[in-house]
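There are structures below to look over.
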Structure P
């Protein structure tokens, strides 16, 4: 991970989530990139909630994001701050642009405005007088019937090949109460207007964004220059796309609301909570992001890469327990008179994992898939116990095994046996467990197709 024009001790990054859902693996990558780089350059990271869209934001999402970041091992040096903390300054800056003929109010019907933007032609409102623009701006701030039909647009270009630069909307009316400010405001800045302002005001030195914002970088720079603000350094990295996965919070919300999943922490969801619940170790997510770094190459990543990293991390620390399938085969073993217990290591190669108590007794359960491979008279190994002979295999009318009789032979050499059997003593202390196997929520490998 490297930054351009970075000085040790002076770097300030930011992670600006919108509290409109739980963070997913894409947000996790963005948060980790900003956090890692701030640490690498002995700088600071700001956590800022982008609360400009009060139709979607909820306090419960904000609390969930804070908790998930802590779970991921991500801390912040400043914040959490809120974009809405700077609403008064932003309104002053918007009016400054109006007075300098760099912004205008537009009440052109939405469909007609979209056609003008597509065709690269101006709407009649682009030539409004200063007085008319200021009057329309006041109506917007009051959310009058006229104001509700109006938006404020930055005066960049009407026909730039980059459509993101075609007089973007920078303020809209919204009557939905704000989660923090209630009914105080009736007009709200768009993300494209608010982001460069707050980045500059908060002292961000490096604004790191995913490559999907490339078309908006010139817009970001225009806002900074037009308002006379200190320019942060812009850099981008590839957006994370995963196979068989949708990252849109709107679509993920639909899954939750429509009961397609158990919730935001469903193990099939690409959310941080879902992944961790499914068994992904936090360190695996860190390593996954480190491998990608600041690459700008956009590829659809395979989940197998995460699972391989995860296995390397959890294999040395995961405790080992034994279970048998519900279609288990009962077995008796001669040479064992009563149930006994021994303390064994939870991990043979890592004593720090701890110990477990294992029951040994005359009645066992074996896996059906193992028993069908056995032959009478064969010597086999009972894992973590020793060898035994298969004396008898009982079968039903269809030839399926129903019971096995074994004879303990601890003097046998475990190196000479072909079959190594998992087993479980038939004791009251056994605990029934439920195992879930999860597939992808999406049947298409690449959702964009």
Structure Q
């Protein structure tokens, strides 16, 4: 279906002066054409094979690597991935290709474990990308202040399964109440969305010159807060999905006026088609030059010596936060988690819903600081178990974790039809496979990949796939 809303004429007037005439014509022609270009990016902490990823792209066109992030493959159709186990269980993510350009920051990061904050993170694509780029044992807080968007973010990060993940719902200034200094902060700022004109009717309808001014004011407020949260020698990565100079280069110039701020030089390959920003400030992806939508990014670094932080004595946790620390039975840790993960010391947090999460020492320390600041924590650590009476049973989301030890559970393979039934929350009859398995929790798989738990009872598999993750409809034609 073609777009009904034309791109505003005021927009064209703004950009007519920013390109040579020939380049402007190509830019306008590209932006007025609708686009379905995207990419499938694998979870590098899970074991989806390259040939499996390639097979996923075959019906969707292209399949060639994203030039600036070759682990991902381009597609030119919008896939219906809700029915695919590879997406449902976090083995891959569908992402706009241009936004993967932030991966260019990886060589500039220290090799030690980092504390990372994705301040405007929903729906989670850039958080999951950062997770795959960060040094081992780094911890990331993915934050989103809007409730509905925070729920989507939480689901996507749980699917990705990285153990040192915390999902929060807070406005940026709330983090100032913590004593955390971050090594890397991503501000993928709320913007006027000009880069989405090829895909979004709403982006065209909502655009105005006044909206740009409002966005700039909000962006600078967020950037100022992020700068206060950034450790000396830390990296602030700023990005938008818009084109205008006010929200991009002028905001970077605003930050560079701070004595302690300097721009980090990047050198994207010329054939990728990225354009250096005005006065060399940042980089742009433009739809007539790159295989993707409009995107802008600029990495900055805070000068100064990084100081060792003295650990503050924590106040007693707020009684309004209905969570308690519990000891995790060693038998569960050694059985349900991989041997590699057992090198960590874990703290148990039991949520009010009787859900037990395992937090590494670093995650636990950050968790405490967030609680002290009264920041809403949507998720932290590894979803390990559920308390049922006096017993702990495996958490339904544990198979999504990269630390899951699948060998500790009997496995039952599913075919395509059964997988769809499973994701829809239905019970399955598997007499031949289940009859030889003792009643209890089993790991269901598709093509050898764990996708969840079920409860085997006399040849029947009772569904344990989390209710809020289940398919909401079955007619996908």
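Rule-based calculations on the coordinates, nothing more; no lab input. Please read all numbers here as calculations on a predicted model, not as lab measurements. Cβ atoms are built from the backbone, for glycine too; each structure is taken alone.
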Of the structures P, Q, the one that -0.74 was derived from, the read-out being log10 I(q)/I(0) by the Debye sum over Cα atoms at q = 0.09 Å⁻¹
P
Given a value of 3.7 for distance in nm of label points 7 Å out along Cα→Cβ at positions 87 and 263, point me to the structure among P, Q it was derived from.
Q
Looking at structures P, Q, which one was FRET efficiency 1/(1 + (r/R0)^6) of positions 63 and 439 (r between Cβ atoms, R0 = 35 Å, to 0.05) calculated from, given that it came out as 0.20?
Q
